[in-house]
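Below you'll find the structures, each written out as structure tokens.
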Structure I
Amino acid sequence: MTALGFLHPGHSAEADYPRIEQLLSSDIRVDLVRADPGEEGGEADGEEGGYTDASLRLGAPHRLAAGVEQLRLSGAEAIVWASTSGSFGYGWEGAHEQVRTLATAAGMPASSTSFAFVHATRELGAARVAVGATYPRDAAGLFVEFLRAGGVEVIALHAAGATPVEAGVWGEAEVFALAREADASGAEAVLLPDTALHTVAFLPALERELRKPVLTANQVTVWEGLRLTDRRVNAPGLGALFTREPIVQV
């Protein structure tokens, strides 16, 4: 049994994780623990300028430490901070320090969703990508800067300007619209970075429509946990990242 531990920033899209667990091998367990939200609550607000500040508060070391012991007791072998904005908001070097602090506190390998996107993009060999962010444009721009620091070329960005609360109730129609708006000729993959967004149920259909890999926050977060434990799982229901097979052209 491989046990993966995830620190989650709030309540949005939590259902993606048991869904992913069902689509993985039966000897993989996905344990989800909420990080301490503090007085500001479990999500960043969606206002220009305030989004990043709230994300930085959310990703503060003492907040993340609150859930570490529970994951240790669960038998987790690796831990991932399941927040994109709560990691890329610190910048490339700051996010590395965040992960090092988390790994030291947990006594196990650690990472975050932002690094998961970089590693997953490399895994697919996608040199040029398009990004569809629910975030305001300033926050989306910071994610693009993070990807570029990791060697990923971003050729298109669409920022929807939704709050995490709004994104958390988006369904299939809204997710498909976001991906279509983001896609661009020449992009070898489309990235949807918000962990508040329900996407797992739509991954195969998204990839068939766009005819290219689609990477979404909760999908890459679990893949990153598997990477940290040296597990590779073939799970077609989780998209090209979990099969590394070409998208079928229709």
Structure II
Amino acid sequence: MNGRVTVDGLTKRYGAVTAVDRLTFDVEPGMVTGFLGPNGAGKTTTLRMLLGLVAPTAGRALIDGRRYTELSEPRRSVGAVLETTGFHPGRRGRDHLRILARAGKIPSSRVEEVLERVGLGDAADRRVSGYSLGMRQRLGLASALLGDPRVLVLDEPANGLDPAGVAELRDLLRGLAAEGRTVLMSSHVLSEVAQTVDRVVVVAAGTLRYAGTLTDLTGAKARTLEAAFLELTSTPDTDPVTGTTTPAHGRAREERAL
């Protein structure tokens, strides 16, 4: 498994509302890819479709050419953190991971490895009800790493972390990518994204606005990621044929890619 993620024409409609509209992009192994967009842009819906939690209306989201539900060992292939509320409050952190390892037929030795890797070793025997938001984020990340996956899908992984924790997360994610893994993370903290990612996918109103390297997005005009993000998500250009809206900056990049 090389861990390439392919999103092809992915669409999700809820009645008259289109949450995701014909998204197409790739996520390559060996890199950290930032998945960015304003609130309500369709990021979480896209990630949930990738993980088989929501059925798409049209299009496909594939991991190594297969849907998540078609993977032979999904827990070992893909690690995901979409929320930090799925823990039994009375259970200790170490026990939570032991139960997951047993369910996924993962060696129990991995529990101690991931606890140390996310910096939760000293708090592993505390009950989750006493964990801060940052500690719950670490436990979620440990859960995602438990099966030693080739692909990591993380929704706001830095939420609740203090500055030291954010720096540790950055080093961890870049280290995982350096091992050849695929890391796809959504975040609203653009200053941190700019220090962490290699590639960027930007969506707004369910549509793709940019997919490419961070350097290509920010380097040409020596601008910040925040400035580029705001331009991409707030200056729509309407296609006279399809009626879809795409920022002029994003349209120029799409045309150059054709």
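Table for the structure above
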item	result
Origin of the derived value 8.1 (mean projected area of the Cα convex hull in nm², for residues 25-120 alone; candidates I, II)	II
Comparison of I, II by FRET efficiency 1/(1 + (r/R0)^6) of positions 65 and 153 (r between Cβ atoms, R0 = 35 Å, to 0.05) - largest value held by	II
Of the structures I, II, the one that 1.8 was derived from, the read-out being distance in nm of label points 7 Å out along Cα→Cβ at positions 33 and 209	II
Identity of the structure behind 2.2 (criterion: distance in nm of label points 7 Å out along Cα→Cβ at positions 57 and 233, calculated), options I, II	II
Read-out Rg/Rh (Cα atoms, Kirkwood Rh), for residues 177-216 alone, computed value 0.92, structure in I, II	I
At a computed 1, 7, 16, 20, 22, 18, 11, 4, 1, 0 (P(r) over Cα pairs in 5 Å bins from 0, in percent), which of I, II	I
Cα Rg over 2.2 N^0.38 Å, for residues 97-160 alone - highest-scoring structure of I, II	I
Computed -10500 for helix-only ellipticity at 222 nm (-39500 (n - 2.57) for each DSSP H run of 4 or more, over all residues; to 500) - originating structure among I, II	II
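Any read-out appearing in this document is the output of simple, stated calculations on the displayed coordinates, not a laboratory observation. Since this is a predicted model, take the numbers as computed values, not measurements. Cβ atoms are built from the backbone, for glycine too; each structure is taken alone.
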